[in-house]
1. Just checking, which of I, II, III has the largest value of Cα Rg over 2.2 N^0.38 Å, for residues 41-104 alone?
2. Suppose you compute Rg/Rh (Cα atoms, Kirkwood Rh) for every structure in I, II, III: which one lands on 0.97?
3. Can you spot which of I, II, III the value -25000 was calculated from, given it is helix-only ellipticity at 222 nm (-39500 (n - 2.57) for each DSSP H run of 4 or more, over all residues; to 500)?
4. Work out distance in nm of label points 7 Å out along Cα→Cβ at positions 129 and 153 for each of structures I, II, III, then name the structure with the largest result.
Structure I
Amino acid sequence: MKKFSAKRIAVLGVLLAAASIVFIVESLIPPLLPFAPYVKVGLANCFVLFVIIYFGFAEGVVFLLVKNAISALWSFSVFVFAFNVAGSFAAFFVMYLLYRVAFPRISVVAISVAGAVFSNIARTSLAALVMETPSLYVQLPFVCAFSVLAGILVGILTVLSVKHLPERLTKFK
């Protein structure tokens with residue numbers, strides 16, 4: 001982790017609060033794919049990608065742990081927590097690696113799409129493992145197609161937030 005400053009901690013706190021609110025609101029929306037109820041747009045990943053861009057790995061891991069703990073408190077479900085951890089950490093590691101290794105050769109939108117696809121692969125794998133139903137992988141092409149669309153949306157929102165936030169709000173390094 002980089003230097004602990006009050007501003008860095010405050011910005012991470014605000015991002016965490018915003019990500020938690022977005023998660024809670026999104027969890028109130030009925031499943032978008034009835035055959036895969038764990039699939040969602042994942043708008044809170046805008047904040048995760050923002051943390052990757054401006055903070056880095058260590059802060060990102062802590063951010064995800066706290067975000068997933070808050071989601072577990074909201075949902076009161078160990079299964080929701082497990083699916084969120086599997087999906088969010090799969091997405092985080094892929095997005096972090098791609099951002100550090102391939103950015104700017106590949107765009108933030110492409111990084112977001114990769115994160116969304118890997119998130120849903122991890123969630124589908126966990127569902128197949130927990131339910132002992134490997135046939136769940138049959139839905140993976142549909143889930144991944146949805147992931148591409150969700151990843152594009154999250155990537156565009158992240159790019160817009162990075163571009164249009166006032167510079168004074170992003171000078172906390």
Structure II
Amino acid sequence: MEESASATALATANRPKVEAATIEDLPALTQLVMDLFAYSGDFTPDHDAQERGLQLILEQPSRGRIFVLRNDHRLIGMVNLLFTISTAMGGFVIVMEDVIVHPDHRGQGYGTLLLDHVVEFARQKDFKRITLLTDKISAESQHFFQKNHFEYSNMIPMRRIIPAKD
């Protein structure tokens with residue numbers, strides 16, 4: 001009986017936890033985003049750009065939040081939330097980006113753990129909607145988000161890149 005209780009306690013202790021990211025997480029966050037962008041058709045990994053963007057979010061919590069999935073002090077997943085206002089919803093909304101779980105830890109419910117944390121955070125802070133962009137070519141990602149109650153919208157993303165000033 002003692003062994004079983006010890007094994008259960010150990011499994012619980014080793015279960016990844018979702019926490020707010022800190023500036024100390026910046027190198028690991030940057031690497032996760034670089035890995036994510038390596039598989040994206042729309043983005044090219046750029047270490048300095050990804051690091052700068054993540055740092056801006058970490059330093060300005062009124063504009064967004066990054067939550068991490070940590071296992072034994074190792075970062076194995078993340079989600080990036082950006083805050084804005086929707087006139088359609090009449091309040092604050094979240095744009096969710098950079099949802100990633102390290103490939104070695106996928107299929108174990110950790111992505112759902114991250115999303116559940118985001119939904120609870122949104123409820124507690126009275127956000128009205130969570131919008132996300134996922135890769136059109138990744139049926140696996142789309143299925144994951146549908147399984148977690150995200151729906152397709154009639155809206156389509158369009159963008160215009162603004163080049164830097166000379």
Structure III
Amino acid sequence: MAKKQVSTEQFSFEALDEKDLAILKVLQLNAKATISDIAKQVHLSGSPVHERIRRMEQQGVIKQYATLLDLNKIQKSLIVICYVSLKEHNKNAGLKFIKRIQELTEVVECYSISGEFDFMLKVIARDMERYYDFHVNKLSQAENVGHIQSVFVMGVVKDTHVVL
């Protein structure tokens with residue numbers, strides 16, 4: 001059976017089938033799983049699994065492979081959610097803010113959001129002193145920042161990157 005082609009104005013790719021989704025689930029749980037291990041779990045031989053992974057990488061379905069760290073063991077245990085509103089709301093001002101955020105290593109996630117604030121940031125810092133320095137000398141100094149509200153994470157209830 002031929003794979004269904006999915007097209008949009010931006011790109012074209014082969015639709016994912018049940019085997020592709022099964023492979024992705026295995027990789028999300030263990031990105032270091034071997035082709036052989038994955039093949040056994042999804043009931044395919046190694047060659048088709050390898051080809052499917054290569055195709056999904058080329059199509060951008062698999063964006064990257066990552067190592068998840070225990071923040072306490074690397075002495076970066078302070079997690080802060082920062083809500084940021086901008087003074088000006090035009091394309092150029094927004095792009096400048098986004099460019100600055102991408103340069104800040106303390107910011108590990110950034111979302112454009114609706115509501116009272118324009119952006120939500122997840123910031124990781126070693127301790128309150130380092131976060132204060134980041135807040136005062138970096139984030140609040142970014143061009144066009146209007147208001148910042150910091151929410152400190154008291155404990156992590158769920159932390160996963162598994163979406164399938």
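1. Once Cα Rg over 2.2 N^0.38 Å, for residues 41-104 alone is worked out for each structure, III has the highest.
2. Answer for the origin of the read-out: I.
3. The correct label is I.
4. I
Any read-out appearing in this document is the output of simple, stated calculations on the displayed coordinates, not a laboratory observation. Everything numeric in this text was worked out from a predicted model, so none of it was measured. Cβ atoms are built from the backbone, for glycine too; each structure is taken alone.
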